[in-house]
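The structures come next, written out as structure tokens.
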Structure I
């Protein structure tokens with residue numbers, strides 16, 4: 001509003017400074033006077049419009065870069081979230097496996113296997129030989145096979161003790 005008042009005040013002062021002949025000329029050619037008196041304002045408006053266009057171009061470029069960066073960050077966040085979920089799943093799976101398979105569990109399973117598959121059958125074989133159900137050749141052959149397997153798995157069990 002102040003600039004409008006200032007423009008009016010400038011026009012009044014300019015018109016007061018004109019001679020009668022100039023005022024008559026302006027009365028018949030108002031467009032010439034208006035164009036001349038508003039030229040500075042139009043130039044200023046065009047300069048501001050040009051500056052505004054430059055700012056707008058800069059804004060659009062920056063906004064495009066900003067949107068690209070935001071999209072890239074969102075993609076990274078999705079990838080991070082997916083990897084984090086996968087990591088938590090693997091940690092839970094590892095905890096389950098750690099709880100299921102331990103050195104003690106392996107040793108106990110191996111001890112049961114040795115006992116069931118080799119120690120008891122070996123004792124039963126000795127009892128059968130002593131009772132006369134099998135002869136010495138059968139006893140020697142079966143005992144040798146059972147004894148080899150018994151010692152093989154016993155060695156594995158003993159090696160597991162080294163990892164405690």
Structure II
């Protein structure tokens with residue numbers, strides 16, 4: 001027997017469960033949210049820690065690029081923040097320290113123009129710096145998804161051994 005993991009939106013969950021009742025040899029072995037809010041928080045923190053360790057986050061303003069990326073939904077599991085202070089509060093809540101001040105974050109966030117990944121910045125025209133800023137978001141997204149994949153794999157392994 002094979003196990004297939006599916007992700008469906010909330011509206012489809014009931015339909016899929018009902019469909020499996022009519023398919024011989026098919027059973028639903030688990031339902032529910034795979035990524036709880038606290039899991040998302042852990043993935044966020046792990047991603048930031050990885051970027052710090054790798055030297056991707058070099059300046060306090062670099063958090064502004066991440067905030068702008070989240071606002072533009074570069075991470076499906078996370079919503080944007082209503083203010084720089086809300087973003088700082090969130091980072092503090094998940095256990096991060098050495099955070100930027102509100103004015104630094106606001107200034108960085110405010111310098112971004114356009115939609116990801118076609119950002120321009122009103123405060124620089126230096127191509128290497130523009131690329132570096134965009135790459136902060138690329139690396140954050142990669143680190144977040146890597147942490148999420150590891151967390152989901154552990155959950156699925158736990159479910160498989162419980163069956």
Self-check item: Cα Rg over 2.2 N^0.38 Å - highest-scoring structure of I, II
Solution: I
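Quick one: P(r) over Cα pairs in 10 Å bins from 0, in percent, for residues 17-72 alone came out at 18, 30, 19, 14, 14, 4 when computed from one of I, II, so which one is it?
Details: I: 20, 24, 18, 14, 11, 8, 4, 0; II: 18, 30, 19, 14, 14, 4.
Considering all the candidates, the number was obtained from II.
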Quiz item: If helix-only ellipticity at 222 nm (-39500 (n - 2.57) for each DSSP H run of 4 or more, over all residues; to 500) comes out at -19000 when worked out from the coordinates, which of I, II was used?
Solution: II
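Who wins on mean count of other Cβ atoms within 10 Å over residues 65-72 among I, II, i.e. which is largest? Please list the in-between numbers first.
Values: I: 10.1; II: 22.2.
Going through I, II one by one, mean count of other Cβ atoms within 10 Å over residues 65-72 is largest in II.
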Self-check item: Comparison of I, II by distance in nm of label points 7 Å out along Cα→Cβ at positions 57 and 89 - largest value held by
Solution: I
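Work out which structure the value 28 belongs to, where relative contact order in percent (Cα under 8 Å, 6 or more apart) was derived from one of I, II. The partial results should precede the final answer.
Details: I: 17; II: 28.
Label of the originating structure: II.
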Practice problem: Please state which of the structures I, II yields 14.3 when distance in nm of label points 7 Å out along Cα→Cβ at positions 25 and 129 is computed from it. | Solution: I
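Only the coordinates and a few stated rules stand behind these numbers; no lab work does. Since this is a predicted model, take the numbers as computed values, not measurements. Cβ atoms are built from the backbone, for glycine too; each structure is taken alone.
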